[in-house]
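Student: What follows is a set of structures for review.
Laboratory data are not the source of any read-out in this text; all were calculated from the coordinates shown. All figures in this text were calculated on a predicted structure; none of them were measured in a lab. Cβ atoms are built from the backbone, for glycine too; each structure is taken alone.
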Structure 1
Amino acid sequence: MSKLMIIIKTPPIGKGIERECYIHPDDSGKIIKISSLAPEIQTKREISYYKQLRKRKKMNWNHIPKFYGEVSTNKGDGFVVELIRDFNGEISENFSFYIKKNGLDFYRKELETLKNYFINERVMFNYDISPDNLLLRRINKSESELVLIDALGDVVFINAFDYFNYFFKNKVLRRWSRFEKKIYSNDQQIKNSSESKG
């Protein structure tokens, strides 16, 4: 089946090293991710993983964007996912923004919830995940949740052991431990820098 050609006339709302993100011209609740570099290894890997997740009968999409398929655009081929917005309709901010604003300890509950989501829903993330790969979606004035928008899936082929809960959980926990050490180390450096300036 041929991909639907979409004409994009607006500037990107986000730009990373490998990809650009555009609001879908026909649906403001979706974005189109397009590779800005070749080869499109990361994009192909992410699409493949999204397709695996979409085949699940009871997939919980609370902490990753919903996937809507591949498209062709005047900017190149890409894929469509949910645009993460807060309860008030504003586009959710990057997690790094909130860490700088409130400190990392303020979001221990959200981090624990995200870790358990990966384990319970059997969702794998890249080993180099960072706060820049996460958005903090404000559910209401007092509640929020983390959403992984990049670094989904695995950089290596799925190992047969990954299909067993025990091995999958251990893999998630190893990667999560590495992620936590990195973000808490960075947070401490920010605190030390602030104290020295004070």
Structure 2
Amino acid sequence: MSFKKLGFLSPQKTLFLLCDVQEKFRFMNYFKEFSKNVEKLVTTSKILDIPLIVTEQNPDKLGKTIAELDIRHAKGVFEKTKFSMCIPELGRILDNEKNIESIVIFGLETHICVDQTCLDLLDTKKYDVHVVADCVLSRSYVDRDFALERLRSAGCFITTYENVIFKLLQDKNHPKFNEVRKLVAEASQNTGFSKL
């Protein structure tokens, strides 16, 4: 008998992927609000010691990861030209991190790099893939909304940063609860999300 995956998250079995949140994308609607949401997940990865992988798409043209995001604790920051984050450097990390069962992805753009990364990860049949809806953005709301619908139908869990944080904490008695709770004291920033 097979059981449907339920999307649990455990800090010891989770990897965060930050996809291409770079300087040249600042023109996008709701970028400021989006980046504040993303910052909370990046900070959570540091507090809860969850491995963080960062990519930068063609940084010579699109710039580096925005300065507001402190990614010094990242396990790796990799330049890429491929749209998917599934590049050899990520493959080597996943090969070495045998305990990883869940991957949480957030960044830009939902319908291109995030989409292709998720499909590549699902295709391995090794990981639960969680897409953080209030931490992904596209230039067009239509592109974002349809990408999220497509990813859900492909098998991704569509979630929010607050849901991810509380799934990782699991208990108010978690030793880092008070530190992380400060991140969710302010509600998620509106990123122009319409519906699913």
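Student: For which of 1, 2 does distance in nm of label points 7 Å out along Cα→Cβ at positions 168 and 184, calculated from the coordinates, equal 2.7?
Tutor: 1
Student: Here's another thing I want to ask about it. Match the computed value 15.5, 51 of Rg and Dmax of the Cα atoms in Å to one of the structures 1, 2, and report its label.
Tutor: 2
Student: If you don't mind, another one. From which structure (1, 2) was relative contact order in percent (Cα under 8 Å, 6 or more apart) calculated, if the value obtained is 26?
Tutor: 2
Student: Taking distance in nm of label points 7 Å out along Cα→Cβ at positions 96 and 120 for each of 1, 2, which is largest?
Tutor: 1
Student: Further, regarding this structure: From 1, 2, which structure was Rg and Dmax of the Cα atoms in Å, for residues 40-79 alone = 11.3, 34 calculated on?
Tutor: 1
Student: If mean count of other Cβ atoms within 10 Å over residues 16-23 is calculated from each of 1, 2, which structure is the one that comes out at 17.0? If you can, show how the numbers build up before the last one.
Tutor: Details: 1: 17.0; 2: 23.4.
Of the structures listed, the value fits 1.
Student: Name the one structure among 1, 2 that P(r) over Cα pairs in 10 Å bins from 0, in percent, for residues 112-151 alone of 27, 58, 14, 0 was derived from.
Tutor: Attributed to the structure labelled 2.
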